[in-house]
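Each in structure tokens, the structures are laid out below.
We did not get these values from a lab; they are worked out from the coordinates using the rules stated. Just so it is clear, the model here is predicted, and its values are computed rather than measured. Cβ atoms are built from the backbone, for glycine too; each structure is taken alone.
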Structure I
Amino acid sequence: MHRITLIPGDGIGPAIVEAAVQVIDATGVSIDWDRQLAGMAAVEQLGNPLPEETLASIRANRLCLKGPLTTPVGGGYRSVNVTLRQAFNLYANVRPAVSFEGTDTIFRDVNLMTVRENTEGLYAGIEHFIQVDGEKIAAESVAVVTRKGCERIIRYAFDYARKAQRKRVTLVHKANILKCTSGLFLEIGREIAKEYPDIAFDDRIVDACCMQLVMKPESFDVIVTTNLFGDILSDLAAGLIGGLGLTAGANIGTDAAIFEAVHGSAPDIADKGIANPTAMILAGAMMLEHLGELAAARRIEQAVRDVIREGKSVTPDIKPGSTCGTRDIAAAIIDKVRG
């Protein structure tokens, strides 16, 4: 029996999380779901976007499946997602992008993994205004890049590549301009690459990488990069395979892991029954793989691919004009999982 913290989230979150739970339960893996609140749902009920009860649950279970969250505007609230990553030192953000047969994207051979440093860089949130006579005349933001942070994320990428039998790691940087922060990241990457002679290594400047990704994405295998660049590149990679609705992500640390759909809470379509739960379901598959439930994870992944390829029970974002909704695609995936 696995005990897992479950955060339904906001907007379309509760609907797609429920779909994911049903699919996971259909595999037969025994899970005790510990339901907790975060985001706007927590503000409305408890007056706090990240209650101590939720933090305590993740701390105890060390594993969480999380729906998309809305950070309240104003009131001094920090991003709940960023806070969770820093609270549990979830240093590795891992996002696969693999082409789906049955989508209308022009790219058919994408199969890459973006490994993003998740706690440092500009997202450390160290910034301030410079004021003169009460007027904001400038703003400064500090990008913190440590040797420890670089080493652990780059080593994670190489270890993942070896375990997944991938052949190349590409380090993405801007060391030609950011000679200290990106320069350190690149320097450490080159050092660590020597320890993995079985894995090919190269590096790309981030702007050139963006161009190459949309020209020849099949040439990339594993990308490892810093926080800001990883945020941008992983969304670009999602666009290559059909969008964020098909993209799952994992936030991995030494003592905890949080799995999620990487898209937002989409309040404009909340409660309409048309949200695509694919990303959330695939996040569940990633979580099962992390737990060692490999057979169940593969069944879910294959079921999702089969349903999308057939195109009979998919949501309108996958097949324009479709009248199917969240429950329809979830039911079709469950039928495939049960075989």
Structure II
Amino acid sequence: MGPIVHIGYHKTGTTWFQDRFYPAVRNRHYIPRATVRAAFLARGALHFDPAEARTHLGEAPEQAILCEENLTGGLHNGGLAGNLSKDVADRILRTLPQAQIVIFVRDPLSAIVSAWLQYVKGGGTFGLRRYLFGRDRLSPLAPERDEAPGFNLDHFDYVRLITHYDGLFGPERVHVFRYEDFRADPRGFAAAYAARFGLDIDLAHIDWGTRNPSLSLPLLWLARAMNLFTRRAVADKSWLVHIPGWYGLSRRMLRRANGSGRFGRPLGMRDLLDDALAARLRSHFAPGERLLAARLQWQARNEDAEGTVLRWRQRPLPYDGHAQSPAHR
């Protein structure tokens, strides 16, 4: 079958796969994230060498599992306007031409809200609209546009990158899954996923516990205030004064407070998106979402013909329950 290369996207449960699922697979070897990043992301586009990348990956790469969400590009910089996302696809093809590509997608509005919450957890101070559209306030010639790439809505128009991988590897070797299906039924999905790729894994010994739930409203405001006292760790933010060591200390305090459950329920998409902004975003993503639905229907029909299709529930509306699956926001 060739190596399995799980490229993301961000906020679709990749950390759960990296920490709990793939290391438990017994008939393939899982390559840690740091090694994958050294192989595919450390070198610049004009210096990348597939032979060097294969050396990083070690022996028997054809039996390997790779999982690194940054292969789709950075979460807060839109994959450098898609340039890194596209170039990495070429790097994977040159290094592992027989790879099976795995791509998880998520309702783009839910993913965007989750990205902003991650931005706040990572030190961000700006509100959701400023995070999404802050670059619109810059002039077309502003140096910040080139020096510090920012959030890009088009990063979540998944079908564009999927189509690119289809063209490079052939659509029969590009496998697309919805995060919402995994989130709704983690055990059932994992069993079907393991069967689909012939993975030998004992699911009875997998940790299915919740990790890293979304912040509650009081903790969200507290986090943004605390982030004013560190210049870490995101580029686009404000800060009043940098207190050495404050970033790590504040993160530990927030995790402890959030884990206590004493500060209210985790926020969901509908708590943070007003109707006008949600409608604007839905309109932006509607063409791509229609193409993605058609791509998933083709995949289901193709696997049906081979007798290997594994069906998961396809929801007509985004899933936005507050309970977290093993995947995290």
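Quick notes on this one:
- FRET efficiency 1/(1 + (r/R0)^6) of positions 40 and 200 (r between Cβ atoms, R0 = 30 Å, to 0.05) from the coordinates reads 0.70; which among I, II: II
- Label whose coordinates, when distance in nm of label points 7 Å out along Cα→Cβ at positions 72 and 176 is calculated, return 4.6 (choices I, II): I
- Set I, II, criterion FRET efficiency 1/(1 + (r/R0)^6) of positions 96 and 224 (r between Cβ atoms, R0 = 35 Å, to 0.05): the highest-scoring structure is I.
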